[in-house]
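Undergrad: Below are structures written as structure tokens.
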Structure 1
Amino acid sequence: MEKNLQLSIDGTVVSVAWEDNASVDALKALVSSGPLTIELSMYGGFEQVGSLGTRLPSSDRETVTQAGDIVLYASDRIVIFYGSNAWSYTRLGKVTDRTAAEMEELLGNGDVTITISMQETISGKA
């Protein structure tokens with residue numbers, strides 16, 4: 001049995017290819033004792049942003065984001081994109097089972113609540 005991060009957006013579980021970095025390791029440690037629920041707010045017409053309530057290690061790099069990208073901003077905010085932006089972020093992951101249009105449908109109609117938790121998997125399958 002492995003434990004992997006799981007993300008749900010307003011109760012909809014999405015598949016995420018998580019990065020292999022210190023920020024994701026810290027996020028796993030943060031949710032190892034229980035799910036983390038974060039209120040996200042629309043910002044800029046292309047992203048949802050919410051406070052993690054703590055700081056994670058970061059390695060910001062100038063990057064161009066696409067719909068589905070999940071990043072860490074300012075070490076303490078999680079951002080999920082339904083559009084594109086260029087800024088300095090630490091990449092956390094990418095939603096892999098939704099198109100850009102589906103991401104906009106999930107995120108583009110008002111504030112959302114996300115839950116990040118640990119999910120037990122067998123051989124990489126949930």
Structure 2
Amino acid sequence: MSLEILILDDETIVGERLQASLEKDGHSLEAFTSPREAIKSLNEKVFDIVVTDIRMDDIDGIKILELVREKSPRTKVIMITGYATLEVARESLTKGAFDFIAKPFKIKEIRGAIEKAAHALQMEDGG
């Protein structure tokens with residue numbers, strides 16, 4: 001199953017590493033370091049999965065999560081953060097995040113979360 005995935009993290013290296021790895025899996029990826037640029041793209045097209053950092057300068061990941069859930073309830077949002085507090089995790093899950101991953105993470109953790117999200121999407125789309 002080829003997925004449309006958006007990655008948003010203010011550290012360029014995160015997007016680059018994930019992009020290389022996930023494109024190998026056959027997914028189509030757009031990586032952003034600027035929340036504003038990501039929002040532009042989110043407004044133009046629907047993604048299957050959005051992976052977003054929570055702590056960013058301009059606009060935090062929770063805002064991105066809310067925007068995605070409003071625009072496309074089907075989209076699975078995976079939150080990543082270097083400041084993993086239970087409070088933040090709880091807030092993001094309450095607001096509809098699909099999964100929550102603490103930094104530093106291994107690529108395989110993100111891939112695992114994406115596989116779970118892909119499976120959930122398949123089930124929702126009728127198998």
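Undergrad: 1, 2: which one has mean count of other Cβ atoms within 10 Å over residues 50-57, as calculated, at 21.9? Can you show the working numbers first?
TA: Working: 1: 14.8; 2: 21.9.
It traces back to 2.
Undergrad: So, one more: Could you tell me which structure in 1, 2 was used to calculate helix-only ellipticity at 222 nm (-39500 (n - 2.57) for each DSSP H run of 4 or more, over all residues; to 500) as -15000? Could you put the intermediate results ahead of the total?
TA: Values: 1: -4000; 2: -15000.
This figure was derived from 2.
Undergrad: One of 1, 2 was used to compute relative contact order in percent (Cα under 8 Å, 6 or more apart), and the answer was 22. Which one was it? Write out the running numbers ahead of the final one.
TA: Values: 1: 38; 2: 22.
Answer by label: 2.
Undergrad: Which of 1, 2 yields 0.20 for FRET efficiency 1/(1 + (r/R0)^6) of positions 26 and 58 (r between Cβ atoms, R0 = 25 Å, to 0.05), as computed?
TA: Working: 1: 1.00; 2: 0.20.
Source structure for this number: 2.
Undergrad: Additional query: Please compute distance in nm of label points 7 Å out along Cα→Cβ at positions 66 and 82 for structures 1, 2 and give me the label with the greatest value. Working shown, then result.
TA: Numbers: 1: 1.9; 2: 2.5.
Once distance in nm of label points 7 Å out along Cα→Cβ at positions 66 and 82 is tallied for 1, 2, the winner is 2.
Read the figures in this text as sums done on the coordinates, not as results from a lab. Keep in mind that this is a model prediction, so the values were computed, not measured. Cβ atoms are built from the backbone, for glycine too; each structure is taken alone.
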